[in-house]
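Take a look at these structures.
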Structure I
């Protein structure tokens, strides 16, 4: 049975960090301005377990991307805590944080961000290069991931030789290369037509479920959101 999102109030975050894969407790994000602080996130709290898949929907400026950046340790919260498998990444040293991000978190963005001079297989292996040297086992895994996303016959093609949907599938394979515990997606179908976007959404949710990764996707697309068993709305920095 799918484990459900546990909504936590700031006063009742009774879950221990090891009880769920990801625990967000009373996270606030503010940016200084000449007048008064700009509050982007207002006491956001929830928890997700391995294999959970959730879509975060809401209008532009509601705080969705800021939340995603904090989950991916690309930004730091002003207050509150984030733990993944019992680890608070914001208590790590810079070197430890970089390792945490590259090994435990996978990213899929609206744009594929593939290196144009590298073929599909090499682009998937880029994720492994960030953690050390590449060996045959890594190459075999990258090839298997391309097969899983239906691109085993396109492994030697450059991004310019791939369609938009194919490039995004390579990006998904790259995000899964290091077997992340947390997979974060920011409008992963935003640059795709409806049919291709649906195919990519189906692939993304299926592979995340198979790998037991926690999948958090922010999107404006009702079609993509409906593919997720769990959905959260964000308005004015608060989950609804």
Structure II
């Protein structure tokens, strides 16, 4: 579904992502892990079009997304969440979901909210909130939600795009054990429904239990790729996380 060929991003003299290559299969849950500063979020920004590649290629379902604007990439079927939650704070939970649905039809935010009056789209928004266990909070102002529900709201808004691939950027960060376990169940449900998931997560227990495969970045470079059990025992990965005396 997703093919990364020598993806590179430079900021002046700093190379944040350096010739990273790997593929993501349909309906796979693939984790991108690595120590702080490894280039993980920069990589997500490249896939979603938030920043352009310096060199290399990203191909999604046969389409080269290089140079595409983020909204065009989203319309191809890539949704994402952010490390720092960014709801429309003054809108209700339902209106946040409606804004995501409206973005499929127009790029003007006010017109997107105008779709609120369409019964079909309103029903779809409530279905998304039910799917993410947010329906009881549909009339709450988004800024009043606790972090665990805000992270679910970001996922609901991303799902409103009807993506084939969803990028989860530290969606488990800051959650209680119970909240994290519930979110793991949701991610597995998404995969069962046909979704492909690419996630960044620092909680190694979650990544080991949830992901089919792992890609490890360190200082912008891919240092390992494979099944969680093999990656966990890779000497390069251990050195990246724990340091090396040499």
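Just a few scattered comments:
- With distance in nm of label points 7 Å out along Cα→Cβ at positions 73 and 121 derived as 3.1, matching label from I, II: I
- Origin of the derived value 0.60 (FRET efficiency 1/(1 + (r/R0)^6) of positions 65 and 201 (r between Cβ atoms, R0 = 25 Å, to 0.05); candidates I, II): II
Readers should treat all values here as calculations from the given coordinates under stated rules, not as data from a laboratory. As the structure is a prediction and not an experimental result, all values here were calculated from the model. Cβ atoms are built from the backbone, for glycine too; each structure is taken alone.
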